[in-house]
Structure I
C-alpha cells in the first residue's frame, strides 16, 4: 500500500473559509490513543517489520512506549530498542515504507474506538462544532481507518503527516488542518493524548484537552493540558467552557 494521497477525497483538505473568523468553531482530534485504541494493529505491523530484518519482536507493553510521536519515530525507536544500527537515510526510508505497507494491509484487525466516541462526536456536531483530525499517521491510512470504524463522515478534514510540509509538533500542521476544514481558528480546541499533541496546541496558542487513556510516555497530567478527561463523553459538557475560558484568558 503506497503512502500517497488519493486526491479524490475532500477530507484530505478543502477550501478554507474566505474569512476564517466566519468559520464554525472547531475541535481537532488526534487519532491514535485519542479516538481509537490502535496499538494492537500498529505494534503487529511494527513487529512484522522488525522480523523481516531478522530482528526479535517487542512485547506490547515495551512497544507502547514508542507510540505518541508518529509512526516514523515509532519505527526508528523500535529498531534502536532491539539493538539495530540506525543505518543510512535510505535504510530508514525502506524500513518505514515496509511498515506502512504492512500496516496498510491490516488497519483494523483489533483496533477499536474508545467508549463513547460516536455519541460524543454526534453531540458535539449538534452543538455546532465542526470536527477535524490532525494525526501523524499517513493520511490515507487515517481516512481508511476512520471509515472502517464508521466515523469518517463526521470530519470536515483528516490531515496526516503527509498532508503538508509540516507535521506535529509543528503548529502549522494543526493550523492548516483548521484552515482546510474551514473552521474558525479563534474558536478552536485540540484534543489529544501525548506530549506531541499538547506541544502542538501550545505552539499554536490553542487550548488543549488531554485524554488519560492514550499513549503518553509520562503521566499526561504532568504535561499540564488545559483539561484532562478520563471518559471521552466528558467533552460534551466541557468543550464550550474550556474554549471560552482559555481563549479569553490568553487574549
Structure II
C-alpha cells in the first residue's frame, strides 16, 4: 500500500470516527464527487431529523477499503472493487452516473486542442514542451488511488505510465488550483462543467460541451458502495444520492 493511500486512510479514520455511531453516518472516497455530496447531503438531512452525515475524501481505493472494513457507512469510488482492497468482502453498488474527465492547462497555454497521441506523449513525459510554443510542460497527476488516473492511463496513455516527473495532486480541487496557478501546467479533473480559470483542451477533434456531455468520450463512473448488512438508513441515503435529479453526473 502506497504512503499516499496510508495517509489518506488515516485522515479518513480521524474525520469519520466509528461506523454508524448512533445517528451519525459517514461517507468517504473519491474527491471528485465531494462538491455534489456537500450540496445533496443537507437535503437528505432535512428529511431525517437528528441524523448527521460526515464527508471526507481520500480517493477511490481508500473509499473501498474503508467501507469494506466497516469504518465508514458509504464508500465512493470510480474504480470497480478489487479483492485486495475489499479483503474479498461483497459490497452493494449504487451507480451515480457518468462524470467527464476534462484535460486542463494553465490559462496561458495555447494551443487549446491536441490529438490523443500528442496528449499521451505530454502526459507520459515523452514530449516535454507545448506544441508551437516550445515552453516546458509541467504535468500534474492524481494518486494511484484515483479512478481518474486509471481511466487516463487506459484510454489516453493506452497502458503506458504517467510521467515519473508528474506532480501528484491529492484531490480534484488541488489539481484544479495547481494547474490554474502554475505556468505551463497540464492536468485533468473530473467535472460536469468547464472549470473557470483554466484552458479546457479539446482532444482528438472532440471539444467538451456541458450542453452535450454524453458526446465526450472520457469519463469515470462514480459509484456508492455499502456492505450488505448496512442498516436501512444507509440504504436510504445511498438511494437518495443516486436518484434522478439529485445525481451529479451525466446520465
Structure III
C-alpha cells in the first residue's frame, strides 16, 4: 500500500494540472450527472494516504488502497480505471483504487496536524492521542491513521527500530519521552522516505524492513505478525526493548 510520502510524490506529479480545465471524464467511479467536464481543478490536497482533487462543484477523494496506481498523460490499456480526467493536454488516471465524492464539510473535519507529511504535524497531539489508548500496542498506534496519518508498514518498522522500541510494547508502558522519540523518528523517516524515493534509493535506507540481520548487533531480524492489525513486523529482539 502506498504510504504518505509516496502520495506526496504523486501530488507533485499531478500538480501540473492545477488550474487546468477538464475536457473529458471517464471511469467506473464517476457519478452520474457529475458535471465535471468544463470545471477547473482548483487545488490538490493530500492527507495521509488520501488525495483530494478540488473543483468548484465537486471534490474527489482518491485512496490507492493496497494495489492502486495512477498514470499521467495517457490511459493504461487495462479495465480497472476508476477515475480519468483529461485536460487540454494530457490527463490523470487512477486504477484499482477507491474514489469517493466528498464536500467542504468533510475537508473541514480533517485533523491536518495528524498527517506526518504536513508542516502542521504535531508531536504533542500524537502523544496525547496515544496516551488515550494505554492498552494499545505501539505497532497498532503507528498504523492508526487517526494518530499517524500516512504511516504504512515500512515507516512503522523503520521508525520503531530507530526509536529502539519493540513493536509489541503497550503504550501504557512507555514514558512520554519515549513516545515523543517515536513520534519524531516517524516524522523524520517520512521526510527521508520522500528524499530517497525521488532518487529510487529508498531500499538502501531499510535497516530492518525485509532485512535478515540487525545492522547494530548482527543478530537475526525477527519477522512476525504483531498487534490487532496482524501486520508484519520486522525487529531486533536485542536492540528493541519490550517495555513491561
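Once mean count of other Cβ atoms within 10 Å over residues 40-47 is evaluated on every structure in I, II, III, the highest one turns out to be I. When mean count of other Cβ atoms within 10 Å over residues 24-31 is computed for each of I, II, III, the one that comes out at 27.9 is II. Looking at mean count of other Cβ atoms within 10 Å over residues 56-63 for structures I, II, III, the greatest value goes to II.
Throughout, read-outs are computed from the coordinates displayed, never taken from laboratory work. If you're wondering where the values come from, they're calculated on a predicted model, not measured in any experiment. Cβ atoms are built from the backbone, for glycine too; each structure is taken alone.
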